[in-house]
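Right after this note come the structures.
Values in this text are rule-based calculations from the coordinates and carry no lab data. Just so we're clear, the structure is a prediction, and the values are computed from it rather than from any experiment.
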Structure 1
Amino acid sequence: MNRFRVGLTGGIACGKTTVANLFAALGVPIIDTDLLAREVAAPGSALLPRIVEHFGPEILGDDGSLDRRILRERVFADPAERRWLEELTHPAIRALTDERSAAARGPYSIVAIPLLVETQGAARFSRVLVVDCEPELQIARVQARDGITRDAALRMLAAQVPRETRLAAAHDIIRNDGDLAALREQVEKLHRAYLAAAAAQAEKETT
């Protein structure tokens, strides 16, 4: 049976994690590829030595794990370095995503993928859900979150696909410019729609 899967994505600091948490509160299994990315490059993994060999030991923290802040700064500053890292890690992350999705319980699952559009991954999902907000709000949020300058935040936004491209790939859009209550209302509405669509797909596959 093909599982009903929703690919959740959005621009940096648009609120993907908050939206995922709201779905999780409704009992929806969440597969977070950011967490899987940490798993495939954790100490003891096959990929970590290759990453350290490429970028140098300065990207490691005191505990021997990746210092993701330093690594993020390196790859966002150099598109070639970012492509190298993605070509190394994405196949492993994709395989682990499929494994966790297949094991997930419930009528449908959500896979949170920040780079879903950039990696042309939309076809792997029943629906693509984009969390969106105004760019100035993104900039303010990422500055506050990471403690970086406006120029650094702008570089991070520029490294992603344009907002219009991401929205064009969406089946569904959640606007995260308001308060939490407005966000929760949008999530609950989509949850009902996804439950219905997953049930319809399951019924079609059994007839």
Structure 2
Amino acid sequence: MNLPEFKIFISDNADIAGVDEAGRGPLAGPVIAAAVILDPEQPVRGLADSKSISEKKREKLALEIMLKARAWAIARADVHEIDELNILQASLLAMCRAVSMLKIKPARVLVDGDHCPQIDLPVEAIIKGDCSVPAISAASIIAKVARDREMRDMDHEYPGYGFAAHKGYPTRAHIEALKQLGVCAIHRRTFAPVRNLLIV
């Protein structure tokens, strides 16, 4: 297996926070962001884009990240905020919240993607940063693990939709469940497949 070649970012040995989100594409549930400041004295092996790692390995890495990182935080924007702001702005809001919750104020913030949250810190957006920057990879892993756990919980609260399996993504099974059961409280009403059912 070819591991990604990580870029090294150095800023006078200052603390650098990596930030990423999970849950922009689903039709249901929150978008969850994480911010992580890694500890160079306690490296975490096997970091990569969360989507390229098995669920079992993600869970193991998430625990290791939380134990070894100098600081980490998880934040969210809920379904109502997503519908009110749009998914991009809600994702950036969740990122802002995650950075603000860090117990250590970073000197610099590196964000996956091509948009920067509005924070009072030097911030840089890096396309595919979750594949090239260890701190962003770490953030992507704990954000996805946190969101997947929440969607498994939602499966018990809203049975029949299959949230534990598809985590709210627009799979064929999810669309069929939507048609049969209708829209529930955690569905994003501004997303086309959900909105179209509401207008019928």
Structure 3
Amino acid sequence: MPKRNGEAESNGQDHGIKTRIRGFVAQAVSIGLNISPSDLASKICKETGIKDERWARYTSVEIINKVNSELYHRTKKSERIMFIPHCLRNIKTCKAKIGEEGYRCAKCGGCVIQSIVEECERNNIRYFMVAGGSIVMKLIDKYQPKAVIGIGCYNELKMALEKTGERKLPAQVVLLSKDGCVNTEVDLTDVLEKLKD
């Protein structure tokens, strides 16, 4: 599919901002956190000149990812669970069937979920396509993973990170690049990077 005008440029700018934020986060976490993640995110945004709320949220999430990174990477991929939000589906073309544990991707190629599911399968990572919230915790209770990876909007991820933190479950998360309740978007490169780690 051809890129819209400005999309390639925007993706390049986004990559540059992500790289800068990750560099600051890595440096800050390596010397030890003596302030809260939210205060650190504010400080990093100030130092990098970032004022956009989207990037402030991205920074907060990356701090948690970095803090959890070592424990997360110590787990076998087969002991991880991936949570994919069903809002990523293309609701006009999706052929996924819904069951007790969420949707099952039919691999129709209508959205990025097929690529995510195939990468999970290659890496022997159990995955679920769900709405989020309480079903995520039920699935965690049922399958008892050693680590979790998830995609979601900021509020869903924040809630999930609090719950997984209470259970001492290291998590890695990827923010949706466009949120909402339907036809959301995510940077597939970021997701595949987390799955391959």
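Of the structures labelled 1, 2, 3, which one yields 42, 24, 15 when Cα extents along the principal axes in Å, for residues 17-88 alone is computed from its coordinates? Answer by label: 2. Can you say which of 1, 2, 3 returns 4, 16, 24, 20, 13, 12, 9, 2 when P(r) over Cα pairs in 5 Å bins from 0, in percent, for residues 65-120 alone is computed? Of the options listed, only 3 reproduces it.
Taking 29 as the value of relative contact order in percent (Cα under 8 Å, 6 or more apart) derived from one of the structures shown (1, 2, 3), identify that structure. Label of the source structure: 2.
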